[in-house]
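The data blocks that follow each hold one structure.
Derivation of every value follows stated rules applied to the coordinates shown; laboratory data play no part. From a predicted model like this one, the values you see are computed outputs, not experimental measurements. Cβ atoms are built from the backbone, for glycine too; each structure is taken alone.
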Structure P
Amino acid sequence: MSYRTNNIVIDLSPNADADQAPIKRFVKLIFFMATQESGERLEFGLERSEAEETMRIFYVVKGQKYDMAPPPARLFKPIVVMLCNCASVPYYSKGHVKGQIETKNPDSTWLLESDDLQKCVVLSKI
């Protein structure tokens with residue numbers, strides 16, 4: 001199975017690109033936490049009810065699900081746009097999409113998949 005790539009590799013070392021935008025630093029922190037704990041899956045989701053929108057982020061380690069403190073829902077779109085850019089997936093794609101994200105320091109490769117980029121993005125460690 002092949003994936004398009006734009007050769008973006010996310011450097012997770014603490015001192016790498018310290019002047020990055022807050023969204024990039026936040027996403028790097030999530031990847032860093034997941035890789036440090038041998039995470040095998042990450043999920044970013046947006047849940048809508050009549051009253052509000054809620055963003056949820058969780059990661060899975062050895063079959064155990066760990067929820068992170070939910071960030072503001074308004075961050076969902078910028079986070080998904082960044083993930084899509086790193087995975088060479090057009091953000092405005094409709095239907096099922098796949099892409100690949102690579103990290104270094106530590107090295108890892110993640111498969112990005114989504115059936116609706118406006119609602120949920122799943123990253124599975126390859």
Structure Q
Amino acid sequence: MTDSTRSDDQPLTMTTNWPRPTVCLVQLAGELDNATAPLLANYLREQTASAPTHLLLDLAAVRFLAAAGVTLIMDALRHYHGIHGELHLTGITDDSTVDRVLDLTGVRAILSHHRSVEDALHHIDSSG
């Protein structure tokens with residue numbers, strides 16, 4: 001497990017777990033915006049350097065999602081910037097702030113998304 005917090009004490013926490021040998025789970029808490037998206041991009045690049053088959057981003061504790069965060073999610077989906085793993089989003093619940101942003105931008109429709117980490121892992125286990 002790895003924890004990271006911004007050096008200027010802004011609210012973004014990133015925690016990594018490996019629930020399966022080929023599944024990298026990154027749990028986020030706080031705000032994903034212009035200031036934090038580059039930090040998360042670097043963090044994802046480091047955490048997925050071993051090229052996991054799947055990358056789960058748990059957004060359940062994300063309070064704010066700006067355009068820079070949406071761009072980073074799309075970059076991860078496309079494996080840009082050295083971010084590896086088939087992207088799955090978790091913690092996407094109806095009427096949450098994150099859900100609304102992803103829905104309004106059309107991103108939700110093209111992403112694999114699940115209500116919980118357990119649902120995502122079940123999906124991965126049953127499809128593979």
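Things to note:
- Test item: helix-only ellipticity at 222 nm (-39500 (n - 2.57) for each DSSP H run of 4 or more, over all residues; to 500) calculated as -9500, pick one of P, Q: Q
- Parent structure of the calculated result 27, given that percent of Cα pairs over 22 Å apart is the read-out and P, Q the choices: Q
- Which entry (P, Q) yields the derived value 16.6 for mean count of other Cβ atoms within 10 Å over residues 23-30: P
- Structure (P, Q) behind the derived value 28 of relative contact order in percent (Cα under 8 Å, 6 or more apart): P
- Entry that produces 0.70 once FRET efficiency 1/(1 + (r/R0)^6) of positions 31 and 95 (r between Cβ atoms, R0 = 30 Å, to 0.05) is calculated, selected from P, Q: P
- Label whose coordinates, when distance in nm of label points 7 Å out along Cα→Cβ at positions 55 and 87 is calculated, return 0.7 (choices P, Q): Q
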